[in-house]
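So, here come the structures, one by one.
Rule-based calculations on the coordinates, nothing more; no lab input. As the structure is a prediction and not an experimental result, all values here were calculated from the model. Cβ atoms are built from the backbone, for glycine too; each structure is taken alone.
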Structure P
Amino acid sequence: MKKLKLNLFLIFTILLISLYNFKVQASPNITRISGDSRYKTSIEISKYGWNKSDYVVLASGENFADGLCATPLAKKYDAPILLTEGRDLSQDISEELSRLNAKNILVIGGTAVISDSVKEALEKLGYSCRRISGQDRYETSVKIAEELDTPKELVVVNGDNYPDGLSISPVAAMKGIPILLVNSNIIHNSVLNYIKDKKINTTYVIGGPNSINLSVLSAFSNATRIYGDDRYSTNMKVFQQFFDATSLNSSYIASEEGFPDALACSALSAKNLKPLLLMDKSGTTESYKYIYSNKDSIENMIVVGGGGSIRPRVVNNLMGVPNKLIDNLNSVGNSSQVIIVESPSTGTFQVTASAYELIDGKWSEYISPFSAVIGMNGFSTNRHEGDKTTPVGAYHFPFLFGWNGNPGFKYPFRAAGPYDYWVSNTTWDEYNVWMTYKGDPKKRFADYELLSSQPLYKYAAATDFNYNSDKIYGKGSGIFLHIAPYSGGGTLGCVGMPEDKLLKILLWMDPSKNPVIIMGPTAELNSM
């Protein structure tokens, strides 16, 4: 009996351990911090990391060098880094400063990167502003260094490129180390004057000989070079120098293909003493492979930047989370609203439509799959005028239109009246365009459609299929989203939806989110 109890206890214990491991491996918490621009992403990072802050570091979102050196300064004051276009104080930044209850603004860089008008606007709002800058980026790095305590260590990076600096900036901030900028083969006098007479135990030189050559490296005391074969492997060398695999949990991932997201995140990374790993949008880097090999021990991962920076499917694959169709679509591009129209095969006009929105870096279903129709001859990859097929591909929307008035669309809307036509005459310059014409259309257009006479165009959206200046005459015209034919059959090539579903989608579409419709057989969508 005791042996049976012992066996049952062991089995129960093993099951508990297995369930725990399954939970960790199958259900990591992936958080994405993003806005619809680099500036709004920096604000979202600030909101994520700070409830309040007496200090804020204001850096250029157009130029990396000054902000790159400011991460240790942000850590000193426990301040977020907000990015600005530099010409005017935006309402978004003003609101974030108010939320933070900020008092002191450190403006990083000269008037060429952040204008005096921004500083003056901040001062009028009651903030204490101080500009930290030099004659150039190299002297600015020194001016920032002078704001820190007398260092025992230094970081040196190439001031002409940002990748190496992004890799080390959170580490430098955690250790309170200044970041100095040099050229590949020149040390500016301002930097030489700063390091003179300083007793430096270690200088971390980030980048290989092509980035910082030996003559520059030899001018710094006790120099240790950290670099890899490329920017991504250099990022991993930095990680391995200062962290280990246990620090991956709740660490940060940002795209290296642009500096703004990683720059703003560097202050958050330093605040929470966690590494910042750089990755490309497709997930082929050394950092990706390293995280993937350790994914089973990661419960939380924070991704910085929108889906255009690092694809949702890349993050899902990285963390072992199953992908949905929407995650696999390359043709999403930088759109954060997507309509998918798919069919089980090429030749059918009966399709399924759905809509998704990218919220916090994850695709959220806006409308679950519902029945819709397309051209009566199904999908085609080689459409031509009159073939009654719907073109496979990804298309955007130049405008919405309809004869029933605008019920509150966010999108540009055109009211269809008694003189508005869509021209399909392949011999006219106006091919595949909206024309307003008060004469007899039969005398001008050989092939046309009066938009106000179609009950299906009560509400509709024009797509940009063959619509732009490089259009091909005869390839096809007038591919719209409109109300489904009341007969229940297919269309002449448009996408037809039930009126309630169509109206819901059109009211949802937001031009700032660059909506896209992606259409085709399901098997082909996976490779689009």
Structure Q
Amino acid sequence: MNHYTDITPNFPSPADWTLATVLRTHAAATPQAPCLLVPEEGVELTYAGALRSAEQIAGSWHAAGADRGDRVAIMALNSSSLVLSWWATAVGGTVQVPVNTNYEGEFLRHQLTVSAPRWAVIDDDFADRFLALDLEADPNIAIEKFWVIDNGAGAGAIARLRAAGLAAAPWDELLLGAELNAPAPQPQDLGAIFFTSGTTGPSKGVAMPHAQLYFFAQEVVSLTRLTAADRYLTTTPLFHGNAQFMAVFPALVAGASAVIRRKFSASRWIDNVRDSGVTVTNFVGVMMDFAWKQPPRENDRDNLLRCIYAAPIASTIAEDFKERYGIETFVNAFGLTETSAPILSPYGVDIPAGAAGLQASDWFDIRLVDPESDQEVRVGEVGELVVRPRVPWICSMGYYGMPEKTVEAWRNLWFHTGDALRQDAAGWYYFVDRYKDALRRRGENISSYEVEQVVLGHPAVRECAVIGVPADVEAGEDEVLAAVVVNEEVSPADILSFCDGRIPAFARPRYIRVVDDLPKTPSEKVRKSVLRDEGVPPGTFDAASPPVPVPAHAERAL
């Protein structure tokens, strides 16, 4: 049975597993080495410069009254300001709470209520989303001050916040603070709260200690063989772990350069790689397929790219992709925000089609179990992946502010992922399906529960069940389908219009299926497996197609 054995920490002592220690170590050893490159802003920061800015921001927060452990909500598009704000939380002992920039309404309110941030850093064009929540009238949200990044799209944001009785200042003022040379947090201290999707309830905030954030990054260093000579490009949003602790933080751990772009562009992807001298990058979901479908050019191989971390690897085009762009290898892993990555693929090894990787057995115990009994299944059989760490603090501390959900997920002293996998005789693990009702679209996790709650707010909708159905492109993950029972005639288009402004665009259903009844168990739980098996039957409203009339009581889901 094969295992993944390549993880050797760059910082051997677990006492040093914090971003503050990593950044300060490299700033002292190689102060003029390039650390952060943001080509769209013309920003290039050295390790010494990045540390100085992070400590100045932390100093400004301290002067404003910030205490260690205070939560700082950060809602911004990819920028140097966002990265430095994140690093300031790490060196100053506060806790970053990255907020999805698509969120608004009750999705946003929920995350602010759970994480209870005392401070906030936001882009100017997001100010109105906070104002729409009427924070002054909400006793569960107590943000004392906003620092607003000038994104060029939200003129007057600071004035509007102040007019609503909220303290607000330009983000640039943070760089005027005295440098705060505070002791590094302890590895076991809370470093970040990353929200993941709810399955049977609202989304949960994963409490990640500094050591876990470091270790997740260290895994990617090992996975991609990252060194100080590398440049790692990420184009995915920095409110996601894929960009933070699986791209930018790994670059820090290795003493390499992190290159960030505001967003992914399939047509300019290889130019971005070439122009910045990128050697390593990552793909999520359909990004690999979109890049592949661009017209081939004679200079496609004119780049320094050697490795791509793809989640997942589109196996049918992987070999041709490597040949076209002159790439050495693809790597893959399987993990969750709660667990880091217990399954990884060795560098330069031929990965069986569809495989996620091998168990990192020095660091994690994992099993595939029957989801009803927790009894281990035999090799080759499908079971739920359960995980527990073999080293302290490399997994989550639980769900922030949700002790019942924490106990439920970590029952029998194993974290239950809700994901169905199988293992072959050689030790390779393969993702099969989700036991849970979360779904994923275009690289974004979606809570079916939260979408259902919004759809149910429509006065004509009596019942709703949201599922994921396969997308029509490889690695496209899911499209969102809402099966609804209505109590009066209503058009599916009207239901979708109701969702606008209440559901992030990535979570907005593509399909509306009107049914007489939802299939249920004897205990009245919706049998979503039946709906998934039925897929997208004829007559289902498709928002991506020309409008087709659908009667309110068109069919019965059996």
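Thinking of P, Q, which structure, once log10 I(q)/I(0) by the Debye sum over Cα atoms at q = 0.08, 0.10, 0.12 Å⁻¹ is computed, gives back -0.54, -0.86, -1.26?
Only one of P, Q returns -0.54, -0.86, -1.26 for log10 I(q)/I(0) by the Debye sum over Cα atoms at q = 0.08, 0.10, 0.12 Å⁻¹, namely Q.
For the read-out distance in nm of label points 7 Å out along Cα→Cβ at positions 122 and 146, a value of 1.9 was computed from one structure; give its label from P, Q.
P
Rank structures P, Q by distance in nm of label points 7 Å out along Cα→Cβ at positions 106 and 370 and report only the one at the top, that is, the highest.
Comparing P, Q, the top value of distance in nm of label points 7 Å out along Cα→Cβ at positions 106 and 370 belongs to P.
Where does the value 26.2 come from, among P, Q, when mean count of other Cβ atoms within 10 Å over residues 210-217 is the thing being computed?
Checking each candidate, the match is Q.
For distance in nm of label points 7 Å out along Cα→Cβ at positions 266 and 410, which of the structures P, Q scores highest?
Q
Work out which structure the value 18.7, 61 belongs to, where Rg and Dmax of the Cα atoms in Å, for residues 58-329 alone was derived from one of P, Q.
It must be structure P, since only it matches.
Please compute distance in nm of label points 7 Å out along Cα→Cβ at positions 98 and 402 for structures P, Q and give me the label with the greatest value.
Once distance in nm of label points 7 Å out along Cα→Cβ at positions 98 and 402 is tallied for P, Q, the winner is P.
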